[in-house]
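Where a number appears in this text, it was derived from the coordinates with a stated rule and is not lab data. Not measured: the values here are computed from a predicted model. Cβ atoms are built from the backbone, for glycine too; each structure is taken alone.
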Structure 1
Amino acid sequence: MLIDSISLPVAIWMAFCLRLDTFYVPDSGASVLAMCLTVACSLLAFTKFGLYRAVIRYMSNHAMKAVAAGVSVSACVLALSAFALQAEMPRSVPLIYWCLALVFVGGSRMTARSLVHTSMVRSKERIVIYGAGKSGLQLSSVLFHSKAMQPVAFIDDDQNLHGTDLNGIRVHSPAGLPKVLAKYGATKVLLALGHAPRSRRSLVIRFLEQYPVVVQTIPAINDVVSGKAKIEEVRDVDIEDLLGRDEVSPDRQLLAECISKKTVMVTGAGGSIGSELCRQIVRLAPLKLILVESSEYALYEIERELKRYMLKKDLNIELHAVVGSVQKQRRMAQVMRSFGVETVYHAAAYKHVPLVEQNVIEGIRNNVFGTWHAAEAAIEANVETFVLISTDKAVRPTNVMGASKRLAELVLQGLSKRQAGTRFCMVRFGNVLGSSGSVVPLFRDQIKQGGPVTVTHPDITRYFMTIPEAAQLVLQAGAMGEGGDVFLLDMGQSVKINDLAVKLIHLMGLELKDQSNPDGDIAIEYSGLRPGEKLYEELLIGNEPMPTAHPRIMRGREISLAWDDVKVLLDRIDMLCKDFDCEAVREVLMMAPLDYKPSDSLSDLVWNKTYTDMPGTSMQDRMRDLQMPANEVDTNSNISNG
């Protein structure tokens, strides 16, 4: 107000000087009074228009409109007061005054805003925004007022935008990025690619890998609009963007077939896959959803999350959280009968390869007998559909976890032949991103801590898929089963873990430290394959898979056993598990038609601790003591395509 009360009289005086082309001195009290009235009324008008409530550093177009309106009122007051007081004033003076007052009032604020902004910029991190579309413009506007980052340039592929200024920031071509980084000293690139497909985002990320900058991204505009995220919430690049795998739109009919208006049960509901299945099932409007989980905390968390979602979306779904183990058949059967379960998604399993290797009996109990007992309970309760979540490690397994999942598949195939009331099917896929034990968050933590990044082997590869996509495909595959089917999810190309680690190092703005670059930032160390770990994973055992109605789902043609033969295996393994004979259990798994060939010696912690220092017999003597002839299970007589 002080600045305005000084600048407005100066603007009036200068208007007279410009009009009269001489140094003006008021020659009457009426002229002075008209000036005073103008200043007083102008200050009142500015107050009314909110100019003194506007924070200078955040002045917007609305504030500038208020300045123009206030100055217009001020010019009108000057003209009317001069007329009313009969002061000598040329008619062009109010117009000249309007122009000068606009410069003084608006200019003083813009100058203050610029000074404040300049002082803030010195302490802000300079960043480049890749993408000059709607997302990029919104991001630049937000960051302009932030205290952390200052956008200095746009990079965009659109040639029509090159050389233009958006929000006062120049748009450059991708080829000009090196010059931009050198000129402004930018250390970070933020991706603002809007709805660009992942394949496109992957190409951009691959291009940026060669530069020493941290690459991060912003949330999707849909998440910003819905309130799930804020545009300024930058985060690390998603691993799915690195893989460049575009999702296929789901078949809504397949999704809803086993779920809509049905009672659905998910075992292992608190796990990474189980919880995502629950989230997607809720969106498909089941009548009831039964959550079965042995971990109390995990069950509590997923129940609370689903209740919040249903309340927000006003969904009328019965949600029941049941604490229980799938190894207890009576408990499972009672739960299924009590709620009238029609569809079961069996996601409960121990999936961490080294841990199962170190806990053989518990891994077998949970993965094999848990599946068997849950399946028998489903038959007893007249469940329509039972879907097993399997793994690529079940193909030619080299570890107990994979062997147990392959045996679980044989159990369901045998049960499918034994009866026709419940339809059993299995869905086999590889690693899911973001699951417990995923390498990506581990690598990021190691890089943030200064390294080294630990990779088991330089040539190890894995298939990857996002958890939502995997869960979505599981739901669709379950609707296509006819009985005993093994479905395979198209995982795309396998990924070399070593290359993935190098990408993450580069995208976090650091350099790989190796023999060719000893002054780099982060080194990669090879720890060796863990017990039971394979270099390469497979999804198929033998023959070519058959296509289905969905482009990402295939039907495998795998060997299967008659139920009587499966039962012999299960009874023998059950007896050995009760005796805690890990060595014999592993031998039986090797003799079974699982194609199980362990890559390491027995790693069970308790077994090794108990028997390491004790003299033992040979494996042949042990099997002789167990009275289990090698031909007790005929693995050839009842093999068929399943």
Structure 2
Amino acid sequence: MTPADGAAAPASLSKTPFADLPMKGPDVTVERRADGSVLIRSNHPVGQGPRSIAHLLKEKAEKHPERPWMKQREPGHGPWRTLTYGEALRKAEGIAQWLLDQGLTADDSVMVLSSNSLEHALIKVGCYTAGVPVSPISPAYSLISTDHAKLKHCVSVVNPKVIFAQSGEMYARAFETLRGLGRDLVFVTADGSGEDAIPLSTLTDTIPGAAVEAARETLGHHTVAKYLFTSGSTGMPKAAPQTFGMMAGVIAGQDGLRSEEPDPDVVSESLEWMPWSHISAGNIGFNGVLWAGGTVYLDEGKPLPGMFETTIKNLYEVSPMVFGSAPIAFGMLAEAMEKDPVLRKSFFKNMRYMGYGGATLSNDVNERLQALAIAETGKRMPLTTMYGATETQGITVTHWATETVGLVGLPLPGITLKLVPNGSKLEVRVKGPTVTSGYLGDPEKTAAAFDEEGFYKLGDAAKFIDENDPAQGLVFDGRVTEDFKLDSGTWVSVGTLRPELVAACTPWILDAVVAGQDKPFIGILVWPSMAGMQALAADEEPGTPIEKLTARLTEQLTAFNATAGGLSRRVGRFIIMTEPPSIDAGEITDKGYVNQRATLERRADLVNALYGDGSAPGVISL
């Protein structure tokens, strides 16, 4: 979750007030050390948090058993299936009893191969209740990968005894690979399909006994609830244990920022597409809905061409109080609402604020969203963002209405942030109850991940918007490991430059990667956006869509260069990539985030072409 350098809203928007945001304002203590490092802590006290997520589910189910907890459509955009809090508790306890009957303990695990679903949710809370760690992994490791290398690696790390997938037929190839490992694995599927697979109903129909309550009573903040894998951007994914204490730390921190008590008669609704194999949706969003006693609608759309239409259809019916997603989704949503006032009305009907994470939200998209909010509600909509990692969960948040997008925010209550000089930047490190103890089965990487004071090293850099006024918050200042020097010795800050280039080329490109280490100038590789290409194809000007795209990007990047300043921000050449980013090769995650390093390595031939004599096909000089 890495926002980029901030940008203020134009004066025309800033005259319009924000809708009320039910959170406390920024209040921090900053300690500056002699060695140049800076410690930052919130002055807001930590709020309440649950003993465990299993206890939280039981509490909410007993309080409002008939309230919908989760909804998911039938296939083909059919009617919504509903799972109430009471049903979820009964079925979770059945799953827990079945796991205990199989002899599974805290030393074992259950691996989930498939994406978000009602059944996936039940497996998760059933494991929580039994005290058996659950390990959801990216569905791409099973469905898209051609060699299943990451799938086999993940299994070797967490050593699961049970494998769950939504459909045995869909995951047949992955099941075959896992059977070939020679492990004693039990396969469970939601629909009962698959060779020797046990239907999930066998688990949920198990009658829970005293062993379930006894297992739940052993749970506490020390208990490992799940193993989440890192994205594997610099090698094979690493397994980070997630305790109930880590999860409770995020909830308690957010609770400490709340400025008003929630209305008990209002049930918050949300629409969620982001995968549970990642920290944002799998922990922060999932647990937050439970804590609020809310209802989450599972969105089977994604911010991809041909799939975002599903999200749009859902937003005609679901009017969330809070909408959180990746920045790419907000760009597509703004475009859809600009064309459709009915969608705009439904989207903003109950909205209190929006949240983005994982990458920067460009100023262009922010302005478009705010113009839409003003047109519908008369006010601007506060935008929050949370920053963190698989190893830390959420550690900072922008919890106040601000003119600036792209903030990292400030530490959650209970979290200590340390900024340490690293070259010309300040590297982000963190300590607190939300931080993992290390990597499962990897003591060397664990030791390397923490400094001498026990702070986890995220590898990112951050800086204050205003050194004299820390309460304005921090902005992302790039990845320490991504930044590079040109052959002139000029530093290039990739984390801040890349989103600015994408914004400058809107709406024609989807994303870009920045090259130029030890080279005389910056070069970029860009992916065209589907919407942009469709518009160019329909344009009656002469030339192919690629030729027209080349002309527009040349014009927009030339304009960017005119105001960019020195070599550290000026683009010398670019290439348009026609092959989409590959999940299997690690170029893009299933959340839609581009891996800069993996792309540059995989497409080294294009990088070499950028720095040849300029005559290679597709190389455009500016």
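Match the computed value 10.9 of mean count of other Cβ atoms within 10 Å over residues 72-79 to one of the structures 1, 2, and report its label.
2
Using the calculated result 10 for relative contact order in percent (Cα under 8 Å, 6 or more apart), pick out the matching structure from 1, 2.
It traces back to 1.
Matching task: 19.9 is the computed value of mean count of other Cβ atoms within 10 Å over residues 136-143. Pick the structure from 1, 2.
It must be structure 1, since only it matches.
For which of the structures 1, 2 does the calculation of helix-only ellipticity at 222 nm (-39500 (n - 2.57) for each DSSP H run of 4 or more, over all residues; to 500) return -14500?
Derived from the structure labelled 1.
The value 2.8 for distance in nm of label points 7 Å out along Cα→Cβ at positions 472 and 488 was derived from one model only; which of 1, 2 is it?
The read-out comes from structure 2.
Work out the source of 0.85 here, i.e. which of 1, 2 gives that when FRET efficiency 1/(1 + (r/R0)^6) of positions 128 and 448 (r between Cβ atoms, R0 = 30 Å, to 0.05) is computed.
Going label by label, the one that fits is 1.
Assign the value 25.3, calculated as Kirkwood radius over Cα pairs in Å, to the correct structure from 1, 2.
2
With mean count of other Cβ atoms within 10 Å over residues 16-23 computed per structure, which member of 1, 2 shows the largest figure?
Largest calculated value belongs to 2.
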